[in-house]
Structure I
Amino acid sequence: MVNQIFILSKPVKSGKTTLLKSWVDAQDNIGGILTPDVNNKRMLYDIAEKTYYTFQTYNNENSIGIGRFLFENDAFNTAQDILLHGLNKQHSWMIVDEVGPLEIIEKLGLEPRLTQLIHAYKNHQVEGNLLLVIRDYLLQDAIDYYQIHQAELLDESFFKTDSFKHKTTQQNLIGLVLCGGKSKRMGRDKAFITYHSKPQYAHVADLMQPFCDDVYISCNEQQKEEISQYYKCIEDNATLENVGPLTGVLSAYRLLPQQSIMVVGCDYPNLTYTELRVLLDARESDIDVVCFKNTDTNFEEPLLAIYEKQCAPLLLKFYQNGGQSLSEFIKTVRSKTITVEDNDRLKSVDS
């Protein structure tokens with residue numbers, strides 16, 4: 001089961017809802033609420049049902065004041081019902097527009113349903129992603145109050161690209177988190193180290209999930225016992241021992257030979273959504289492998305790469321001819337390297 005909590009945070013009247021409405025209209029299987037202005041009046045919009053409800057009112061009865069505006073109490077009850085229904089439906093995305101002082105300070109508005117929703121995503125009780133819209137001046141208060149320090153901030157460009165349409169326009173891409181190493185230099189299993197409020201293997205898997213049709217954890221037999229409770233696993237093939245990360249990729253190709261694979265090692269704690277988006281967008285029809293190159297070390301990163309499906313027989317032949325290194329394999333095929341401005345994002349923590 002994979003999920004992730006994201007945050008969009010911008011100032012008041014900066015076009016957050018308008019931005020989201022355009023993005024939502026181009027997606028599938030999204031639930032939650034938006035609060036757009038329609039004819040200069042704030043409305044409540046049920047994303048899944050594409051239905052508007054009266055939200056802003058000028059009647060003091062059965063209303064609640066937020067700043068200089070009045071909103072219908074019944075609309076908040078409707079919004080809570082929408083969130084509960086969406087939680088049960090397990091959409092690929094749930095959107096809450098927006099989290100404000102009414103929820104954080106007064107425990108009203110979307111509460112208590114909002115807390116229930118966040119709790120479910122934090123504890124991996126549902127699949128999909130949760131997007132919280134939070135005003136910029138309330139951002140840290142909301143993060144502290146709901147204990148969502150692991151949430152990732154999204155910038156405006158996220159919603160202006162086709163990055164998340166790749167789930168429908170670029171089929172047969174799976175994610176593979178490589179965890180099967182022995183972590184000798186680290187002295188403990190790197191996959192289970194917590195950098196972001198969850199084990200690193202889970203953090204990487206959740207980071208990859210929006211870009212891939214499915215995400216798998218490449219692991220050894222001992223790791224699988226724990227990880228398989230939460231995520232799909234591909235256990236290292238016993239006939240492919242002692243060839244390092246190549247074991248994980250070949251094991252995946254043996255099970256899923258028609259899939260292209262986004263490969264990310266579990267030991268990149270500084271990696272973010274932005275790098276994965278860049279990697280995805282760098283794919284080309286006549287390229288077999290696209291990967292990052294660290295310009296500080298001048299080293300290509302075979303564990304931050306996409307291996308297209310045509311690599312399956314090529315990688316097997318490479319292995320059968322004695323090849324053991326993904327770095328060396330990349331040199332034998334049509335490859336493309338890309339860079340980032342901050343090489344710290346590509347830093348591998350091994351010791």
Structure II
Amino acid sequence: MNPLTWSFVEPFYKLISGEDRKGQMKKITQMLGLPMMGLLVFLLLWQGASSSINTSLGQFPGPVQTYQQFTNLVDEAQEEAVKEERFYERQEERNARKLEKNPEAEIKIRDYVGPPTFFDQIGRSLVTVMSGFILASLIAIPIGIVIGLNSNVYAAVNPLIQIFKPVSPLAWLPLVTMVVSAVYISDDPMFDKAFLNSMFTVLLCCLWPTIINTAAGVATVTQDLKNVSQVLNLSWMTHVRKIVLPCSIPMMFTGLRISLGIAWMVLIAAEMLAQNPGLGKFVWDEFQNGSSESLGRIMVAVIVIGIVGFVLDRGMLMVQKAVSWDKSVALR
């Protein structure tokens with residue numbers, strides 16, 4: 001059984017078997033009872049506050065109204081899926097009749113171009129943020145290792161890091177947009193420019209925390225381990241793989257988690273600002289729409305953004321636990 005699954009099931013198993021029932025009840029309360037209580041208090045406060053707030057679009061949505069809008073978004077996605085399925089069915093029937101009359105006739109399959117659903121927007125944002133994050137990590141981790149191992153390289157690169165680290169990624173967005181428009185010219189592009197604009201903006205915000213924390217992790221390698229490497233006459237690459245990486249993984253993943261969290265926040269803002277497809281554009285479109293349902297839909301998006309950010313962070317923590325020699329990493 002997966003260690004994470006067992007840590008969840010263990011208190012219930014021990015409680016049923018009669019082992020330290022008082023202690024197991026305390027663990028279950030901490031694991032489930034207190035979070036559920038905190039969530040219930042939050043929902044009550046949310047409902048109470050929303051009932052007393054009236055906006056130009058109507059009353060601020062409470063939990064019930066937000067849930068209703070979520071179900072509406074689910075229904076709309078299902079309806080759109082049915083439309084897409086029927087669209088392709090009609091094409092197949094038309095092409096079949098065409099081939100029946102003329103077996104050598106040229107047939108075409110057109111792509112469905114219906115409006116993206118809420119869940120399509122979620123998928124688009126996830127693909128964008130993970131593409132930018134992975135590409136940034138592939139760049140930042142080697143740089144962090146090199147500057148952590150070589151003080152001269154660190155002295156040369158550090159001023160650049162300190163200058164560009166405080167710059168808001170959204171300040172890069174106009175420049176990124178212009179560069180992509182000027183450089184990425186193709187009659188049959190593999191990626192649309194809106195995707196590249198958002199992805200490179202995410203990349204720029206992911207670089208600095210990962211570089212800094214990776215370099216700090218490399219610096220934690222003790223002199224004793226360095227001496228062992230010298231005695232064994234390890235090559236530079238073997239030294240990095242066997243000595244440096246295992247020691248620097250905790251700090252490295254701290255940087256990766258910070259980078260991913262910042263990337264998710266920045267992406268939503270970039271999609272709103274540049275009107276690129278994704279959750280950010282969904283929020284902005286609903287705000288501009290100004291219907292009585294818009295506030296509820298925006299609240300759905302806000303909650304989904306938070307849940308996705310939480311899941312991404314938990315995922316990174318699980319990856320850290322899987323690759324780290326220290327299996328006691330706490331999922332907090």
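Each reported figure results from applying straightforward, stated rules to the coordinates on display, with no laboratory input. Everything numeric here is computed off the predicted structure, so don't read it as measured data. Cβ atoms are built from the backbone, for glycine too; each structure is taken alone.
Output the label of whichever structure in I, II has the greatest value of distance in nm of label points 7 Å out along Cα→Cβ at positions 255 and 287.
Working: I: 2.7; II: 3.3.
Largest one: structure II.
For which of the structures I, II does the calculation of distance in nm of label points 7 Å out along Cα→Cβ at positions 63 and 303 return 5.9? Matching structure: I. Out of I, II, which structure matches -26000 when helix-only ellipticity at 222 nm (-39500 (n - 2.57) for each DSSP H run of 4 or more, over all residues; to 500) is calculated? It was calculated from structure II. When relative contact order in percent (Cα under 8 Å, 6 or more apart) is computed for each of I, II, the one that comes out at 15 is I. Among candidates I, II, the computation of mean count of other Cβ atoms within 10 Å over residues 151-158 that gave 12.5 used structure II. One of I, II was used to compute mean count of other Cβ atoms within 10 Å over residues 135-142, and the answer was 18.1. Which one was it? This value belongs to structure II.
Determine which structure produced the value 79, 62, 49 for Cα extents along the principal axes in Å, calculated from the coordinates; the candidates are I, II. Walk me through the intermediate numbers first.
Working: I: 79, 40, 36; II: 79, 62, 49.
Only structure II yields this read-out.
Using the calculated result 57, 30, 17 for Cα extents along the principal axes in Å, for residues 143-238 alone, pick out the matching structure from I, II. Checking each candidate, the match is II. With mean count of other Cβ atoms within 10 Å over residues 279-286 computed over the structures I, II, the top value is the one for II, the highest of the group. Tell me which of I, II gives 0.25 when you compute FRET efficiency 1/(1 + (r/R0)^6) of positions 23 and 55 (r between Cβ atoms, R0 = 41 Å, to 0.05). For FRET efficiency 1/(1 + (r/R0)^6) of positions 23 and 55 (r between Cβ atoms, R0 = 41 Å, to 0.05), the value 0.25 is produced by structure II.
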